[in-house]
Structure I
């Protein structure tokens, strides 16, 4: 048998599964997709994983080469990430797993987003700072990751929960060398606040564990063994549940008893995952499926694409090349308008009615896109009224709603993508919200608790006078609004690309950037991931961007009044954004490829042959 092949940071093509000459509704011709040939060493047929850490990638690859499918691989990757990227995700958090099933050609999402406990109230974060609230037990949402993975395995996996946990148990028991990304994050104060967290991630003198330190986590290994033996019930109704409830009773001293967690054993026992359908849209003949509410991601991405479809994106001759002033200007305006709508209309649709059809309908986006002018900046970007365009529930509402102010604060999450030998695909974004979550490590069990409830509005937004529905106000049992956007592109009904990103609210724009790169700028998956990113996450239009955007483009935007970033007194981009991992299938040949992001230790592992070692 040939050895397992590992490749990181390779330039791989988005092969020509998508044909050229596609024409949008606005008669803007899309450029041809790349047809770059690839060497046999870069292509696979038995599955590919693209993950932010090589050891977690190896866990997923092991499932594939032992005959497992993409769902099995995703489960193994998630558990391994809990060990090697504990600051980003784990069983103390939640996530969205988008699955495309090749046999039935259907796409489903396992929503394991955390939920507010029954004692949660709309004003529970009123007048609190994010820093204080997010390090307190009352920011902890009822965790969903474990039940989400178990549910996916039961429905569509071929391995047992215990089998998919085995690589993570070995990693936690045997240990691993800390990479530079984890070492840098360990310097965060959240690893020093709680004694259990400090004991695992700091040296006896209190200094952060350095790069290269060999980290063992026996408590986490014990927890994983308990779950492997007893299933999720030990977590939601057994001894781990009691430990979670006790741990989240801790409060930031600045809050006193007001910061005590409100979760009970009943909340854990009542937790449920939701199986959801993706939101869908078309862009230049490419079909997009992305995350539905309680995420704002998919709707905002599709809405922005539909606003941008009127412009000849990618056409250098008309001034719309990658990173050009015109391209960045219209992207900025579309982001401002999209995020204005996001702030008002999007939340957990199990609790509020989200105008999903209206927000992405041509009826609505045709009005919104007309606000984008090539020669001037919008004086203000406010939320529009999608209800008259929402065919499912049009109600004649016409009041212009005011945009909300609260923004998603957490920026550290993780994303990975998998395709297996049969063409099943997983795009999975998973998180504990902020780096290190609350910083509370469950004593004796070795995993961190999320601070996901801080993704709700701190100040209740419901206002009957203006018509603001308070879509993201806290409520018992409600899931906070997310930006996580696991996404897939389809052509002629078949999945071609799967990708996503971490990054809080910037997730939406990372996915938008990569989508434009793939479709309009004729980039390969790896080129699309490597390219510098551009992000605006508020109606006000404050810009974040990465090195590689020219100073001339920034000067041009500044002349239109855009608040471009400044470094050392001059316009400059310097903020890293996201970490995209993606997989590609060539529909002509069946060959599979991956792209990994070096903003973290992104790794692609492809399988050439299936079988046991």
Structure II
């Protein structure tokens, strides 16, 4: 037993040594398992990340690719492993990766940037790529590791945002920002090549009337059609842009002569003026074009646009549907127009407007039965400004809406005051612009004004021009019926100068026709005018309408109109437009002598 014990004791030291060696081997096995776990983790990451990964040796022979690489590029491992990058069009070996780039990668150990990659099907895509190197103990490159992601969707989104920022949302034409950039480039290039650049400003004629009558949806579709027509005329090198509203700007680079711009302007006038069919509406549109030329008119883009804009307004003043080149005189007119617009915006609040009234006389009794309210503007800086000058500006800018409401309110207030003074009751006639005629809730506004002043609707007469009521005649009939139902008196102004259709005229719920003064002026010396006036009076009588002739200035004209049995007259022969207190005096001084009513102005 002892021997055994002794024997056991002799074995114990070996057993002790074994116990000391075993933990070392166990640690090695643990390290190995840890490294295996790490390798499996790295392999899992390598296989599951969304970024494409490629590993090459120092000679750029491909060793590994991950599944994401195949998904992005379409290349499989069999397509690539063992092959050199130089044999493939992966984007890694194109011009963007010159020898200098690879030299920089080897020196710094990494590179990152955006480039265009190429898929197996030869489709290009945008990618964000980073390349790093692994070096050996001697500092030599052993491997290249490329990691990239497909950023095509992000780049496309960025391009969409950039497009929206630089293009008009309605027509997809370049907007003002892109226009400025293109114009700067065109001027710079033309300066080097000794060429000319033309800048054209186009503004549609009477677009506001169309927009107000037919609605903004039809107006927007019309602008899209006009944009298409303009673009069809231009050259590939031209820039057609929409600056806002119904105004377009065109840049014509690399012109040899000024006449080249005139030729294109004529083509534009013809292309735009064709009939447009929008949602069942036949629309005839024309445009006015202003042209400035580099370098003759200036070398600054902003000034060239401003000068073309001035020339465009000159084209409008010359009858519209034409083109005009810029001159220094036009620039002065444009500056004056801008000044008038600025002053108009403050004229109401500063109480610079007033109304003068021109009597309207019944030819049978000789009595004043009404007055026409005529707007006057006495600006403290420039004095009296002609309505023929500032009214068109007010209509183009939309300022006619608040101004027109003030006129209606003041005319009704004055009529109410005359009646409270016990003077003979008058009808006050107020002219309506096309913009006013189409504004929303116009009838409600009239009701409110009449109520505020305690007037019956029959005390107010609304004058609408022939051209306004004939544009979209069906809508005009509906609106006129609404006004007529209220009890208002309705007059077609400037009759004979437009294009009334008798089939429509008999459907208009109107009370009176006003013969334009251009016919009255020469009725004694021009037989054609005499026939026109006589025909209008007879036609009105057949339609049971009254007739008033404006612009009566001589006894001979008055005698002719009496003979033709015209109902009423207004003009300088009786009285020019006067302040309201003069109307007071006329009404107070009126007396009857025989069958004639006479007035003595005091």
Structure III
């Protein structure tokens, strides 16, 4: 799973410092070669409409890769250590605060961003004290799996601020434009600087000042194939927290804005003036405006931070388009709200799964797992929840159910995963009949997720996620049960490493299957399905054909670090327009009917499954371990209610 930005930034603080301050103008030996390469590659050199000249010489030579561990600490205040680096238009300070250390009240003399990288602080902005913190991502187990948090704030010039660290101390990153003179002086720079020629106020910020944001609440914008970024702009600078796919590459290009690039995770060969420079975690490079550069990404992918000065209008335009796409589905300001905290109410909830809305109520499985995913059907139940959040068990101690779906006669079709069967059940918890329990004369293993078709048949996934070491069937697979009860296997055994979530399109002509784990050394199967949702054409007899990659699910960093392709993709939902909503390690990822990435809903813990519900079917219910959340949408969900 992707490590928090915090854990990567912490390494900024280590090491000793080599002073890169320039007493004289830096060498411009690269300029001639750069002009030759611009002509060679037919690149269009652009000049911004304002003069970029400043009286600041960058602490980083153009195109020279350096490591952040080489920077020296400077004491700012008692218990507050800092290190600095800068380009000609932006300055970065990394601050290490001892427990309860304070930065006294001061006026902000230039626009700045402050990111909490570790611990927590009370941050006072213009008289309002705001709590800010950072949390690590928790690897998922059978009982928990927290998503990361990294709070930040944007302050405009002439704001007032003060900071006090919490009991465990804190680490902060500050980004300024223009530079902060007292920090330059600390670093040994001549501070007889005139900022009157410095380009300022080029852009309208895309966030509010004096408001705390979590970086993970900022939508990822697609910049190119395999390239996504969380884009944050002030008046003068734009910060791009980017994600590049493994083995991707980007040809030589130029842009007029100065860029400072910091590697946060993974590795890449950065092409700087046609020469390869290997960059890995903590490496840093300054790329002047119209400097020829490209990148070739390694097999672990590449996460980084780009600081552009001035702010990039083209990136802001893309961010605006992506935001509009997302808000066409999730209304502006709509956030997940907690409906049930299953650890503070009764009956206790453990690992909630398979939610479906039927007759004004939400039904879901309450699976018991321990830390290592050992199951216990006697501690498991199926839950009925009213729209106001009141809930009760309709059956308990009889099965460890997983996926549910509305079925005939107002009943539910239930995957009894540990019981190796699919059953029809009333909403009072009575099993009416067994619908599937064997294939080819042998028991099925562990039915996981399920969907009915309009003809009265149904599909279910069996990832063999069961307690028995020896499995009954030859591999993980997807099955179809016809309206008359005939069962067929529609995917080859182990064609998917772990087939999990399954959906039909609204017209029933396309079957979607996702893949939870893949390319993991600890998992017994590897496949070629990787981190994709796959689409198949549905034949009249329920068989499927023409399998194809439909949507690529974004991966978190710790999965990429081990070269895995596990998305954590689990339950899926669909709306009447064919948009897909997928519960993953990263959050609820949303794709349109063509497989285009639309955006992501972030939650405090990683989502397991989800379903549309409510009177207008425009509320998305999301289950996550012991919690149930909901979020309002602009779309109407689709569920096939069999007659």
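The numbers here are math on the coordinates, done by the rules we state, and not lab data. Every value quoted in this text rests on a predicted model; they were computed, and no experiment measured them. Cβ atoms are built from the backbone, for glycine too; each structure is taken alone.
If you line up I, II, III by relative contact order in percent (Cα under 8 Å, 6 or more apart), the top spot, with the largest value, goes to I. Source structure of the calculated read-out (mean count of other Cβ atoms within 10 Å over residues 297-304, 20.8) within I, II, III: III. Among candidates I, II, III, the computation of helix-only ellipticity at 222 nm (-39500 (n - 2.57) for each DSSP H run of 4 or more, over all residues; to 500) that gave -15500 used structure II. Computing mean projected area of the Cα convex hull in nm² across structures I, II, III gives 53.1 for structure II.
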